[in-house]
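Okay, got some structures for you below.
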Structure I
Amino acid sequence: MLAAIYKPGLWNDFFFMVGGGVAALTGLVFVALSIALSTNVEGMTKDATHKYRSINTLAGLTSVFVSCGLVLMPGQSHVAVGVELLTPTAVAFTIFLYGFRRAFQFGSTPSKERLVIGSCLYLTEIAGALALMAGSIAGLYVAAAALVMNVAFMISAAWLLVVSVYSERAA
C-alpha cells in the first residue's frame with residue numbers, strides 16, 4: 001500500500017544524525033568564513049567565485065538542516081516527506097546555479113567541474129524526492145544518498161574557499 005511506504009521509525013536516526021551534524025558543520029563553516037573574511041576582506045568580497053561559493057555553501061547546508069528538521073515532524077506521509085526534501089533542495093539548487101551564473105558574469109573563473117558535480121547531486125536528490133512522492137521508497141534512499149554526498153561536496157567547497165582566501169592573502 002502506498003500510504004505505508006514511509007516508516008518514520010526507520011529513518012528518524014538518519015535524519016537526526018545528518019541534521020545535527022550539518023548544524024554543527026554550518027556553525028564551523030560560518031566561523032571559518034568569518035575568520036577568512038576578517039583576514040582578507042578585499043579578496044573575499046571582490047572575487048565573485050569566493051563570494052558565491054560562500055553563499056552556496058551556507059545555503060546548501062541550511063537546506064539540508066531544514067529538510068532534516070521538517071522530515072522529523074511526526075505523522076507524515078511519504079508525499080509530505082518528499083515535499084520536505086524537494087522544496088529546500090530546489091531553493092538551494094536555484095541559489096547554487098545563480099551563484100555560478102553571477103560568478104561567470106563577473107568574469108570570475110569558478111570550476112565547471114564543481115558546477116556539474118553539484119548540479120548532479122542536487123538533481124539526484126530532487127529526482128529521489130519526486131520518486132518518493134510518487135510512491136517509491138527507493139526514492140528516499142536515492143535522495144538520502146545524494147543529500148549526504150552533497151554535504152561532503154559542500155564541506156569541500158568551504159575548504160577550497162578558506163584555502164583560496166588564505167593563499168591569495170599570502171601572495
Structure II
Amino acid sequence: MSRQQLHAIEVPASFETGRSFDVMLVNHGESLHVHLHLDDTLSEVASIDASNHFVEGNSQRAVRITVDTDRLPDDGLFGRLKVASAYGAETRWIDIELKPPANERTSVEVDESLSKPQPRKTDDNSESSPSRPALPVLALGGVALLTAILTALLVKNMLVTLGALVVLAGVVVAAYFLFLE
C-alpha cells in the first residue's frame with residue numbers, strides 16, 4: 001500500500017484457496033486505515049474478526065480470514081474481498097475462489113479378525129502365584145486374620161470368635177477373587 005502514491009492499493013486480481021488464510025497488509029508509506037469487507041456470497045462461509053485496521057507507516061499486519069470448510073459447497077464458492085484505504089478514497093476488489101479441500105482419507109479399514117475375541121496374554125506363573133498388586137492385599141488380609149485369631153484367643157468370647165470366623169471367610173473370598181483373574 002502507498003508504494004506509488006498516498007493511499008494507493010496494490011492487490012492481486014484473484015486468489016484461490018480451500019482453507020482459512022491471512023491477508024497481509026504491507027504499508028510502504030505513511031500510517032493509514034484499511035477496511036476489509038467480504039461480499040455476501042463469501043461471508044456465508046468466511047469471516048473476519050475485525051474489518052477496520054490501522055497500519056503504521058512502513059510496517060505490515062496480518063489479518064486472518066477464517067473459512068468454515070464444513071459449510072463450503074461441494075463445487076466450491078466464488079466471492080469477492082473488498083480492500084479500501086483512507087476511508088474509501090481508494091478501493092480494490094479481489095476475486096476469491098474457495099475450493100473444498102481434497103477429500104482426505106479418514107476411514108480405517110478393519111478386517112474380520114477384529115470381530116473375534118483376542119486371547120489374553122498370561123504369564124506361565126500367573127496361575128500358581130499372585131500378581132504384584134495382589135501381594136499387598138494378601139498381606140493386609142493376613143494381618144487382619146492374625147489380629148482376629150489372637151483377639152479371639154485372648155478374649156475367649158463367643159461373639160469375638162464368631163467375628164474372627166467372619167474375617168477368615170472374608171480373607172478366603174478375597175484370595176479366591178485375586179487368583180480368579
* To do: Work out the source of -9000 here, i.e. which of I, II gives that when helix-only ellipticity at 222 nm (-39500 (n - 2.57) for each DSSP H run of 4 or more, over all residues; to 500) is computed.
  => II
* distance in nm of label points 7 Å out along Cα→Cβ at positions 74 and 138 - structure with the largest value, from I, II -> II
* **Which of I, II yields 32.7, 93 [Rg and Dmax of the Cα atoms in Å, for residues 50-145 alone, calculated]** => II
* Asked: If distance in nm of label points 7 Å out along Cα→Cβ at positions 10 and 82 comes out at 1.7 when worked out from the coordinates, which of I, II was used?
  -> I
* Asked: Here FRET efficiency 1/(1 + (r/R0)^6) of positions 98 and 154 (r between Cβ atoms, R0 = 41 Å, to 0.05) has been calculated and equals 0.00, so which of I, II was it run on?
  -> II
* If you work out relative contact order in percent (Cα under 8 Å, 6 or more apart) for I, II, which one comes out largest? -> I
* Structure fact -> With mean count of other Cβ atoms within 10 Å over residues 58-65 computed for every candidate in I, II, 22.6 is reproduced by structure I
* Using the calculated result 16.6 for Kirkwood radius over Cα pairs in Å, pick out the matching structure from I, II. => I
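Quick note: the coordinates plus some simple rules give every number you see, no bench work behind them. What you see is a predicted model; the values in this text were computed from it and never measured. Cβ atoms are built from the backbone, for glycine too; each structure is taken alone.
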